[in-house]
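So, here's a batch of structures to check.
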Structure P
Amino acid sequence: MFFFVALKDASWHNTYHKSSKKEDKMEKIKEGFLRVTTPLSAFTDFSSIPPHVLQHAADRGTKVHKLCELTLLDEYFPQPEEELRGYLDSFNEWKDTLETIHRLETRYYSDMLKITGAIDIIGTVKGDKSPSIIDIKTAASEGKTWCLQLAAYQHLFNSNIDTQVKAERRFALHLKKNGKRAKIIEYTDHDRDLDLYLSALKIWRYFNG
């Protein structure tokens, strides 16, 4: 059994359900803000991959994220496509690791950095005393920008005015296509990764205004 708790007060329960139904990683964001992943795109080369393959992978990732969200909410959904079942099985093998779920698919903004990001899962792992920032990944292999993306997410959450208990851990939850237990890729050099992200952000803004 999972426990959903508010990080601030009981009113969060209604706020969560309102946002979780509408929240989408590609929804329109506030004017003047940059998505966390935008400055990192310059360091990921997909030029050798046909556009239709990239689009299919992106669509698959979106569907898997939604299935994982519905699973944690204990909501009904039809039998998923065969292509997605392995990823969902991989997630289900891992999900009981969570003791408490604080937020799902919640968007945060930094007025200082003018960046925004939607965090997949903010939850407390069994045995921990503070939340973790968890990002679901379905790519075949780890990306070098994952640690920087998660550093930005951790900063967004920890610097948010409503956050009372800061996240001390951050990791990518790398789901397996074959259904085997998801791999936890944890990043612990928080200062280095955030510094690298901020450098990438500065470079992007230098060239793009």
Structure Q
Amino acid sequence: MTISRMRLILNLLKSTQEDIKDMKIYLDVGHGGKDSGATNKGVLEKNLNLKIANKLNTLLLGKGFDVDINRKKDTSITLQERVEKCNIGNYDLFLSIHCNAFNNSKVKGAETIYFPTSKNGKIIANSIMTNIKEMTQENHRSAKRDDRGLFVLRSTKCPATIVECGFITNNAELRMLECETYQWILAIAIMKGIVEYEEKIR
């Protein structure tokens, strides 16, 4: 990592000083174990998800949030297990980290997904998306309704959103997603979105 990149991260991290938050977050790391998720050029989505989520976990803990990350290494967790643990634990927010894929390799950009009938789910999805767009600049996607009835969004009792950090099937974006600096930028943007959401619903 270059000195300029290190300075960028240090500047961005200035906003992460501890400030105790009254919010319990279930941080869901997409895929894992035998389920690799999307792949491109030998890169597995499950590994990118974990790297971004671990950075986000560090930031959220530093900000004073009560965070439970469901995997810190390459382990398998079923969708049912993810939802059940979240619901039993009475969390305030379910946040799932993923990378996207599409058969058109030109498609790129991060996006967030929320369940159509969840008012706060829409608020957190938009809050995170706004911050991602501000910090990545070239991203032109937006928060979108889940019209497919994704299991984790329709089954969690608390507000929930899926963050698709970018398209692993776009070679240029894949290189960015592999970059540690860009992973930090995404993690900081997501963290800022959560902070703003917590302030809105307080």
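Laboratory data are not the source of any read-out in this text; all were calculated from the coordinates shown. Since the structure is predicted, the reported quantities are computational estimates derived from the model, not experimental observations. Cβ atoms are built from the backbone, for glycine too; each structure is taken alone.
Which of P, Q yields 0.10 for FRET efficiency 1/(1 + (r/R0)^6) of positions 47 and 95 (r between Cβ atoms, R0 = 25 Å, to 0.05), as computed?
It must be structure P, since only it matches.
If mean projected area of the Cα convex hull in nm² is calculated from each of P, Q, which structure is the one that comes out at 10.8? It must be structure Q, since only it matches. When helix-only ellipticity at 222 nm (-39500 (n - 2.57) for each DSSP H run of 4 or more, over all residues; to 500) is computed for each of P, Q, the one that comes out at -14500 is Q.
Once distance in nm of label points 7 Å out along Cα→Cβ at positions 111 and 159 is calculated for every structure in P, Q, which label goes with the largest value?
Ranking P, Q on distance in nm of label points 7 Å out along Cα→Cβ at positions 111 and 159, first place is Q.
Given that Rg and Dmax of the Cα atoms in Å, for residues 143-190 alone, derived from a single structure, equals 12.8, 41, which label among P, Q identifies that structure? It must be structure P, since only it matches.
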